Structure 1
Amino acid sequence: MLLDAHCHAWRRWPYDTAVPDAEGRGSIEALLYEMDTHGVERASVVCARIGGGAGGVGFANDDNNDYVARFASTHPDRIAALVDVDCVWRAEHHTAGAADRLRAEVERTGAIGFTHYVAATNDGWLRGDDAAQLFRTAAAMGLLASLAVPAPWFDDLRGVAAANPSLPILLHHMGQPKSSAELAALLDLSELPNIGVKISGFNYNASDSWDFPYPQAQHVFRAIAERFGTSRLYWGSDFPASRDQLTYRQAIEVVRSHSAFLTPTQRDAIMGGNLAALLARPTRK
């Protein structure tokens, strides 16, 4: 069983207007093709309303939540949507009313959860009332929280997780620790049983982003597996954002064929079993 816990899809390519195939390069059809080709049953698509201006140099995708949700409704057995709520590239980022915006997006799209990206510098938002209300609302709605938060935010994230023990929180791309101290801080989050880690973004966790099978990132992966256990780890391809560094097949094999420290049962759980169980949770309470 293969399930993809972290990938993207865009109506038009958000990174570079010079690409010759802007309409198809990042499309949901391209994602489904890769999934079909490599035997991936289902994917949770992380929405990102990026591109154009402040959000990136490519074509704007302000409608990305709707784009992904439309395909999730027509392919409910293949695609699940994690809608972009107040991510760092949005004008409403860390302004009042986040919980209301979350509820509105989820009720409108039928998403199973939301994603939230923050800046590298911690602005203290996770410690405030607006964030507290957002995460309480997410927990009450039975959602998943897919978070791109770097190490400077980990202490504050600990408080969020402790205050919302029923809310599954998944960290993107192995938390992307930049030093041994940051890795230690990431591993300390294993004390919070509702925090899980996406085993994705090997290229982001290596000094050379092309260096498959990424020995540096494999070290991080093994450390995470030893501290978190394997029941809270979720493989993800990061397709199509990662396609310049590794193919969809390589994104699979970097775990399936290059993680000798795992037992077959542990590997199967990371590659799909854990996400299948998570997606089977009720999405409303």
Structure 2
Amino acid sequence: MRDNREPLIKADSAFRLLYASPKATLVGAAALVEQMDRSGVDQTVVFGFPWSDPELMRRHNDYVGEAASRFPDRLLPFVCVDPRANQAAAEVERCLVGGMRGVGELAFYTEVLDSSVVDMLDPIASSCRNYRVPLMLHTNERVGHWYPGKAEVSLKVIYELIRAFPDNRFILCHWGGGLFVYELLKKEAREVLSQVAYDTAASPFLYDPAIYAVAVKIVGAQRILFGSDYPLILPERYFEEMAGAGLTAEDQAWIKGRSASKWLNLEDD
């Protein structure tokens, strides 16, 4: 896939949107672990792409699982699917039976979500509950500049999806598109979103570093996960922003790993 992406660009519109540019870097497991060593990262959640083609979906998940078996103390595999695919629920079940640690990042890059997403994700959410693993969703802000991968994601639809599955744990990527701000509402929202964690992926490209202190004040560092979007951005850039945002050492420790350990049940291992 890394050496010959042209057929994939032609075959999948979402992959084309994100990876048609030669500047959009793809890396494998060995290169990732080497970068982890340079950046002082102990463990990393890894996942593939939400392919619409069932064979590509399975191949990519198999690669992620195989990579995690090569680096068992370093890589934490998630199963990634296109939820619209007929085989998506079965693929999630297959991979969770095989020991994967979560589901995601599930993303809808080329279509607008509506309330039908609840029924679409119901069997996947059920598997996540059965195996006690989080469900990770791509979210993004609805305003500001456009960039590849910025989808027409309604925060209301995401909110209703989370409300439909109160017994699931969710991870919302890219600060949840700002959804965490609504936990300041006096009624309902804080309870509905209590099982949601927000990750920091792509934050240096999207938000002022002040977002760290704001988010910690609203939801607490225990519900913020360090997401890198590597190889888009190196981990060190996030670490510098966290330190510069005035976070305490304890809050930084939660964001850099303790929160993920809790959210992924690593403490039970």
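Where a number appears in this text, it was derived from the coordinates with a stated rule and is not lab data. Computed from a predicted structure; not experimentally measured. Cβ atoms are built from the backbone, for glycine too; each structure is taken alone.
Structural remarks
- Volume of the Cα convex hull per residue in Å³ - structure with the largest value, from 1, 2: 2
- Taking relative contact order in percent (Cα under 8 Å, 6 or more apart) as the criterion, the largest value within structures 1, 2 is that of 1.
- Of the structures 1, 2, the one that 3.3 was derived from, the read-out being distance in nm of label points 7 Å out along Cα→Cβ at positions 60 and 76: 1
- Identity of the structure behind 0.85 (criterion: FRET efficiency 1/(1 + (r/R0)^6) of positions 4 and 260 (r between Cβ atoms, R0 = 30 Å, to 0.05), calculated), options 1, 2: 1
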